[in-house]
Structure P
Amino acid sequence: MRLSLQTQKIIKDTTQEVFGAEAHVKVFGSRINDDARGGDIDLLVELPFLMADVERKAIQLIARLQLRIGDQPIDVLVIDPSTHWQSIHEQASMTGISL
């Protein structure tokens, strides 16, 4: 994975700060490929419960992460029990690396 251990910890801690202690986060996409270069940080946040204002919280997560790890492109997908799964959700869930 092309994220330092410190960055991984910041991502995990910040995700739980924004979404709660039960939130689980995975990194997927180009950052899990050690042979790739560049690319944004793609995150999948898995919630075992329904949560209000998920879109606002996702934007809040991105903003906090950019302040803490530097201004770089970050994409966040959030799934909860009500999510209608699409191919991107399945790909992220199956290939993502848990933090």
Structure Q
Amino acid sequence: MSTWLVLLGVAAGTYAMRASMFVLLGDRSLPAWTARPMALVAPAAVAALVTSMLFAAGGGRATLPELAAISTGFVAARRSGNVMHAFCAGMPVYWLLTAALG
């Protein structure tokens, strides 16, 4: 029982720390020196995910579903200018091709 209490305590503490940033700073705008680099976070995250998938440890090659999803996501993000569209377009392509090709 004490293990569960520790887990719940840590979960509540983590939630409180993360939520405090939104609650305390949610209505304020970021300074320009902070906002400019934040625009690069999403593309960097997508690049890191794609790179880790393509060059995974073990030397595996990218499969057809992975390449199709990356291509679809790239086109969607490029056309819309929104990185979230890359996920919204690329992930269904990956899931459908993975299910179809087994």
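Where a number appears in this text, it was derived from the coordinates with a stated rule and is not lab data. Bear in mind that the values here come from a model prediction, so they are computed numbers and not experimental data. Cβ atoms are built from the backbone, for glycine too; each structure is taken alone.
Observations on the model:
- Among P, Q, structure where relative contact order in percent (Cα under 8 Å, 6 or more apart) as derived comes to 35: P
- Test item: FRET efficiency 1/(1 + (r/R0)^6) of positions 7 and 47 (r between Cβ atoms, R0 = 25 Å, to 0.05) calculated as 0.70, pick one of P, Q: P
- Entry that produces -26500 once helix-only ellipticity at 222 nm (-39500 (n - 2.57) for each DSSP H run of 4 or more, over all residues; to 500) is calculated, selected from P, Q: Q
- With Cα extents along the principal axes in Å derived as 47, 45, 24, matching label from P, Q: Q
- Identity of the structure behind 4.0 (criterion: distance in nm of label points 7 Å out along Cα→Cβ at positions 15 and 55, calculated), options P, Q: Q
- At a computed 11.9 (mean count of other Cβ atoms within 10 Å over residues 39-46), which of P, Q: Q
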